[in-house]
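Just so you know, all these numbers are worked out from the coordinates, no wet-lab data involved. Since this is a predicted model, take the numbers as computed values, not measurements. Cβ atoms are built from the backbone, for glycine too; each structure is taken alone.
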Structure P
């Protein structure tokens, strides 16, 4: 997995990251999850994205979290995704800090590319 940590609070995703993930040929699929509890997001991802994860060649994930949220809170979600993908998939993830999101809640966007 690749991360671009340009500050102490955000792990930025930039144009280069999108360009890298969109470089994979095949179908593209995107998912957006509004603000919900962390465990609810993990369940939603497992219920809705799991089949596409298995076939993706590129995955870009952006989390929106509270400033006081530990990145360890994302661990279960990232492990679940990692266990569902092929070994040769490229995964880029990032975080954005949003003060309007409560501690223990999260929002997420996932872009999958190179789908068969």
Structure Q
């Protein structure tokens, strides 16, 4: 089962990055600082994907217990791992292209596509 509010958080965060206006307001301080440090890399990763069209829960990461989401954009897909703290703030958030997701799945770390 997905964490309540997690899909909305993924949509909000990814949409903000795509728009070039990252929103760190609902993140734990440590995660906020880590994502700010790689903001340009995240923007580059999402460049050309276009607007978020849908967010789909794919399952739970087998080792961490974090939710895994597929984000369909206008021009491709991305995959995101998200964990919320007890207050609904983002504690963990990482993205990957389909190739990395497939490799992790093959290694038994993530749910199958």
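Some observations on this one:
- Test item: mean count of other Cβ atoms within 10 Å over residues 69-76 calculated as 14.0, pick one of P, Q: P
- Distance in nm of label points 7 Å out along Cα→Cβ at positions 61 and 77 - highest-scoring structure of P, Q: Q
- Which entry (P, Q) yields the derived value 13.6 for mean count of other Cβ atoms within 10 Å over residues 13-20: P
- Relative contact order in percent (Cα under 8 Å, 6 or more apart) from the coordinates reads 47; which among P, Q: P
- For 22, 16, 11 (semi-axes √(5λ) of the Cα gyration tensor in Å, calculated) the corresponding structure among P, Q: P
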